[in-house]
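As structure tokens, here come the structures.
Every number here is computed from the coordinates shown, using simple stated rules; none is lab data. All values reported here derive from a predicted model rather than from experimental measurement. Cβ atoms are built from the backbone, for glycine too; each structure is taken alone.
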Structure 1
Amino acid sequence: MRLAGKSRREIKQILGPMSNSTLDDALRGAPPPDWTRRPNAKDDLHAQARELRMQGLAYNQIADRLGVSKSSVSLWVRDLPRPPHLSYVENRRRSADGVRRYWAREREVRGTQRASEVAAAATAIGRLSDREILVAGAVAYWCEGTKRKPPHNFERVVFVNSDPGLILFFMRFLASAGIRREDLAFCVQIHETADVEAAERFWQEITGAPAGQFAKSTLKRHNPKTNRKNVGENYHGCLRISVYRSSALYRKIEGWASAAMGPADTLAR
């Protein structure tokens with residue numbers, strides 16, 4: 001009767017009263033007819049799981065691939081024969097594939113979290129006052145700018161960096177310090193194997209300065225033994241900003257930076 005497409009209810013009506021366990025024993029191995037099955041939202045996943053199992057994937061691999069629990073996979077495919085043991089090479093390949101899939105998802109999650117934390121921190125700072133710009137700019141210069149070192153005791157403001165954002169901030173700092181744009185000179189420093197003209201155009205657009213304020217680019221000699229990472233179309237070298245007649249500004253920056261960093265005995269307390 002089961003093979004003829006009868007449901008459990010119809011079989012009971014024909015054979016008379018019987019317990020569910022007795023009927024289960026009698027029907028074991030005989031699948032229910034399709035018309036008795038209720039539509040299930042996971043039917044498609046069920047079919048995919050069986051296909052992957054026949055391809056030789058383990059329960060945890062199928063669960064990871066389909067985004068379902070391992071217990072669901074076991075319920076769907078446990079009647080299928082166990083796949084043969086995989087070779088060492090195949091195991092390594094599948095393990096590497098799993099790691100790549102995991103980090104593809106994890107990088108997206110971490111990237112979203114990182115962007116949220118960065119945005120929250122930026123909001124907490126808000127807009128800087130002129131005084132805060134002077135303090136931050138002086139500390140940035142003391143980290144990245146040229147400094148007076150014996151026996152060469154010249155005092156001139158020269159700032160070099162490859163980060164466009166930091167370059168723009170330093171120019172903002174100079175404006176807050178009362179320096180005119182006409183008193184600035186620029187020079188691109190870049191490896192000779194790079195696209196020098198493209199780099200010059202890039203820095204002219206970033207700074208908004210005319211080409212006349214840019215000196216001839218300084219080319220760094222290429223060393224084939226060095227495995228450089230800063231290559232390609234996104235490599236623009238560094239930009240050097242020099243301030244004319246800047247000895248007085250240099251001394252102010254030294255004072256501002258000294259006040260911001262504080263004496264050692266103050267930090268110790």
Structure 2
Amino acid sequence: MGEINSNVRLLYDALVESDSLYARKVFISADKAETILTRRSLIVVVDTHRNSYIEGGEILKLPHAKKIVVFDHHRKSTEFVEDAVLAYHEPYASSTCELITEMLQYLQEDLEIEGVEADALLAGITIDTKNFAIKTGAKTFEAAAFLRRIGADSMRVKLLLKNDLDSFRAKATAINNAYVIHDRIAISVCDAELDNPTLTAAQTADELLNVYGIEASFVITRSGNCAYISARSLDAVNVQVIMETLGGGGHQTVAGVQLNDTDLKQAAEMMISAIEKHLLEE
């Protein structure tokens with residue numbers, strides 16, 4: 001684990017408080033992982049299959065990294081973890097947390113895990129489905145029901161997903177400054193100094209889809225010398241294809257891209273050009 005940002009701070013604290021083992025042995029740095037890696041080690045990659053997106057991904061290049069397992073639900077890209085002994089890659093699943101929960105059900109009968117661990121999995125499903133509104137299937141609700149039975153609590157999950165006041169204000173400002181092109185695509189910029197601007201941009205894109213007539217939304221933000229674009233749609237516009245033209249990816253309704261060494265103005269120009277090109281080809 002790298003930097004503990006505001007995205008995961010509440011969950012991190014809850015896990016550490018529930019069991020000191022998390023602080024002592026579970027959450028470790030990439031440097032620490034390199035020192036304890038052996039040929040017997042099993043490396044499990046979750047929620048991505050792209051080497052460049054993996055936290056501490058350099059570990060996969062070490063000589064001892066012989067056994068790698070991948071769990072992911074994003075559409076397969078040209079960049080894929082090589083030589084995995086198992087790749088459970090299901091683009092039709094709502095989330096990686098759904099895949100992990102499905103696997104847990106077959107590990108053993110009467111499975112017992114900490115309530116906060118069940119909360120974490122349910123929170124992951126909740127986020128990726130936008131509160132069970134997008135990309136849900138029968139297995140999604142079966143996974144949520146299973147997590148509820150083994151101790152997940154929807155109220156605790158809601159508390160884990162709360163925003164701070166600065167993020168809430170930044171999201172409101174970005175929504176207020178949004179504009180519409182082609183009568184159906186909302187665009188905005190979230191240019192605020194936040195601990196986690198990409199999360200706020202993603203939430204803003206989600207909120208803009210609630211506006212009547214909007215079929216897709218794109219929100220740009222920045223962090224350091226990088227620009228980030230969060231894209232959302234209600235199926236009518238394939239935002240994944242648009243983001244892939246810029247080097248990103250995701251799903252048809254949820255996608256994004258990181259643009260290195262790019263300012264907000266350049267990112268906006270590139271994004272609008274990609275949108276226009278895609279609409280012409282539809």
Just checking, which of 1, 2 has the largest value of distance in nm of label points 7 Å out along Cα→Cβ at positions 24 and 192? 1
For the read-out helix-only ellipticity at 222 nm (-39500 (n - 2.57) for each DSSP H run of 4 or more, over all residues; to 500), a value of -16500 was computed from one structure; give its label from 1, 2. 1
Comparing relative contact order in percent (Cα under 8 Å, 6 or more apart) across 1, 2, which structure shows the greatest value? 1
For which of 1, 2 does Kirkwood radius over Cα pairs in Å, for residues 136-215 alone, calculated from the coordinates, equal 14.8? 2
As an exercise: percent of Cα pairs over 26 Å apart, calculated from one structure in 1, 2, equals 69. Which structure is it? 1
Matching task: 0.05 is the computed value of FRET efficiency 1/(1 + (r/R0)^6) of positions 88 and 176 (r between Cβ atoms, R0 = 35 Å, to 0.05). Pick the structure from 1, 2. 1
Comparing FRET efficiency 1/(1 + (r/R0)^6) of positions 16 and 232 (r between Cβ atoms, R0 = 35 Å, to 0.05) across 1, 2, which is largest? 2
